[in-house]
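Have a look at these structures, which come just after this line.
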Structure 1
Amino acid sequence: MAIERLEHLTDKDICSTLVLKIGSALLVDGDGKPKSAWLAGLVNEISELRAGGQNVVVVSSGAIALGAARLGLPKGGRGSLADAQAAASVGQIALAGLWSGLLEQHGLTAAQMLVTLGDMEERRRYLNASTTLSRLLEAGIVPVVNENDSVATEEIRFGDNDRLASRVAQAASADAVILLSDVDGLMDRNPAEPGAKLVPQVNGVTSEVRAMADGGSTSGMGSGGMTSKIQAAEIAERAGIALAIINGTVDKPISTALGKDRGTVFVAQRQDNARQAWLGGRIAPGGSLVVDEGCISALANGASLLAAGIVEVKGAFERGELVIVLDGDGCVVAQGLAEYGAEACRAIAGKKQAEQAGILGHAPRSAVVHRDQMVML
């Protein structure tokens with residue numbers, strides 16, 4: 001049975017494993033102190049979910065905010081990359097201790113997992129993370145996951161924990177993700193505008209849905225906004241995972257949202273196999289290939305991407321790197337792993353296979369992006 005309503009999120013027969021994401025502004029106050037009373041209520045809800053037979057994975061922000069307060073850093077520790085890394089190093093200890101202590105009060109054991117973008121993007125490391133999560137859940141542990149901001153740079157970061165939550169959900173074979181927000185869910189326009197209405201259910205993210213999102217983080221503490229939540233929903237829905245956005249600013253936010261039946265559920269749209277879901281969820285392409293209409297039609301029918309259909313090559317990627325496939329209007333069609341580096345792609349772009357050997361100096365590969373290494377978006 002598909003998860004289509006908020007009430008399905010707490011039904012163990014429909015949702016056996018749930019990922020819960022908490023942002024910095026919900027967990028830490030303006031002085032950099034944990035919101036202890038709010039957290040106690042949330043952990044009580046997690047305990048109830050576990051008692052009901054559900055596995056729970058927590059994706060928690062807050063390390064930078066907590067560390068910045070302890071170090072006395074300006075701008076919440078986000079004034080520079082060095083400040084953010086130092087704040088994260090200090091704050092991660094405090095964050096782990098906070099979750100461990102609260103969960104222990106309910107007889108639950110926490111486990112800390114710090115991941116980088118590379119851990120989710122590189123296949124072997126992703127599988128290692130997946131194995132660890134599976135074993136922790138099997139042992140009845142509550143994994144607490146955060147991006148390893150102490151070593152991540154702007155170039156190699158998720159940048160927000162919304163998309164991380166969806167990637168963790170894939171790795172943990174979860175059924176659903178709950179993103180706690182500062183609003184009730186996705187609104188049909190900016191929530192500050194008069195007449196803004198909640199969208200209770202989304203059956204597939206479209207350009208119209210993306211247009212509803214507001215890209216900023218209102219707290220100044222976090223790095224996400226509604227746009228990042230929409231991107232997280234796209235990652236989840238392709239992997240057969242539902243995603244819900246609910247208001248986290250109230251006490252016991254999960255039971256409150258369910259009691260009021262107020263939030264937004266993004267219904268899973270397809271069930272890609274494990275590798276396809278991993279490919280579809282990757283977010284750090286090395287470049288892009290612009291293709292013609294004939295190529296797009298062929299890809300839609302299950303074909304590989306051939307050099308003859310390439311109109312333009314962008315970026316400086318190497319063989320095996322992720323590339324996105326664009327149509328003539330710049331819209332993303334697919335993404336996958338390139339069989340050639342960027343320079344070779346430029347050399348054979350638009351050329352038929354019979355011409356490629358003379359250009360490359362060796363027998364050409366069967367495709368620029370093989371269909372087994374590609375996913376339609």
Structure 2
Amino acid sequence: MTEEIRCIGCGAIIQTENKEDMGYTPKSALEKGLESGEVYCQRCFRLRHYNDIHDVQMTDEDFLRLLNQIGSTDALIVNVVDIFDFNGSLISGLHRFAGNNPVLLVGNKVDILPKSLKRGKLIQWMRERCHEVGLRPVDVVLTSAKKKHEMQELLDVIEEYRDGRDVYVVGVTNVGKSTLINAIISATAGVDNVITTSQFPGTTLDRIEIPLDDGASLIDTPGIIHRHQMAHYLAKKDLRLTSPNKEIKPKVYQLNAGQTLFLGGLARFDYLQGEKTSFVVYASNELYLHRTKTDNASDFYAKHVGDLLQPPTQDDVAEFPELTRFEFSVKEPSDLVFAGLGWITIKDPGVVAGWAPKGVDVVIRKALI
């Protein structure tokens with residue numbers, strides 16, 4: 001049996017196969033490290049040389065263990081969610097592990113939503129959704145990790161609520177948490193004051209500690225994997241098509257009962273019963289939408305998935321899960337949400353069905369816009 005090699009920065013077992021898992025380092029870097037006697041995983045190497053924090057993934061069990069540890073400390077918990085994928089990135093049960101610690105909810109990627117949406121309305125809507133799952137954040141802050149002025153406002157709010165305590169930043173994968181942490185480092189370090197590794201003592205497998213001026217720490221935790229996110233079923237090239245990086249442009253469709261909309265080959269929306277009405281699609285501007293009759297939609301999908309209906313591409317169709325159907329009777333303005341892909345706003349009463357890859361959540365919620 002080959003003797004395991006561990007990263008001298010965080011203690012992770014070094015591996016060269018999976019970039020997303022702990023301990024990854026390219027083979028060429030491993031060879032150089034073995035020659036010099038200093039083997040770092042890529043995460044620690046980037047932190048050491050570029051002050052860049054790269055998120056790593058934990059299993060649900062690891063994350064629950066970490067949450068239990070946080071609950072026994074005296075700290076401020078900053079829970080980062082992706083506003084575009086709010087349902088897919090909210091950590092259900094977080095309130096049970098927080099103990100008496102306050103939770104500050106940070107909605108990232110606010111720049112993705114249409115500018116017509118008022119911030120006050122969005123914050124109120126987020127509070128309502130949190131209350132539905134038992135989470136009572138002390139405050140809700142909207143931000144974009146890409147914009148520096150937003151970072152300073154967030155830092156001011158964190159400073160207000162932490163009251164001299166440590167700060168734990170938690171979130172599921174793909175919410176932009178590592179981008180947020182890097183922006184915070186940039187904002188607090190200043191352009192001229194380059195951070196060195198000595199400022200990151202005790203970088204361990206499950207946390208990176210960033211010292212604050214008063215002796216407390218800002219602690220970055222690995223991203224928890226939400227099994228129900230669309231991202232876990234997509235190739236990286238397809239993620240670029242489905243994950244918006246600029247303001248989404250709503251698309252309006254007039255549908256009669258008996259009509260279907262395909263969102264690429266990834267999801268499907270059926271209008272089953274109701275008067276002719278308009279539906280608004282909120283998804284990446286790059287995602288191809290196609291309207292057809294519900295009666296032949298399944299045959300149409302089988303014939304065209306991978307070519308007309310992309311993603312997935314032809315190369316990935318064989319591995320892509322079958323679409324599963326969820327039916328809903330809608331009585332008030334609602335969003336039909338495909339976790340991680342977007343949503344369709346339904347304004348009038350009717351019966352609809354949403355289809356998504358097996359394992360991906362499809363839910364109805366109170367309309368956001």
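Since every read-out is calculated from the coordinates, none of them should be taken as a lab result. Computed from a predicted model, the values in this text were never measured in an experiment. Cβ atoms are built from the backbone, for glycine too; each structure is taken alone.
Listing for the model above:
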read-out: Which of 1, 2 yields -11000 [helix-only ellipticity at 222 nm (-39500 (n - 2.57) for each DSSP H run of 4 or more, over all residues; to 500), calculated]; value: 1
read-out: Which entry (1, 2) yields the derived value 8.7 for mean projected area of the Cα convex hull in nm², for residues 44-171 alone; value: 2
read-out: Read-out Rg and Dmax of the Cα atoms in Å, for residues 164-355 alone, computed value 21.8, 65, structure in 1, 2; value: 2
read-out: Test item: distance in nm of label points 7 Å out along Cα→Cβ at positions 76 and 108 calculated as 1.8, pick one of 1, 2; value: 2
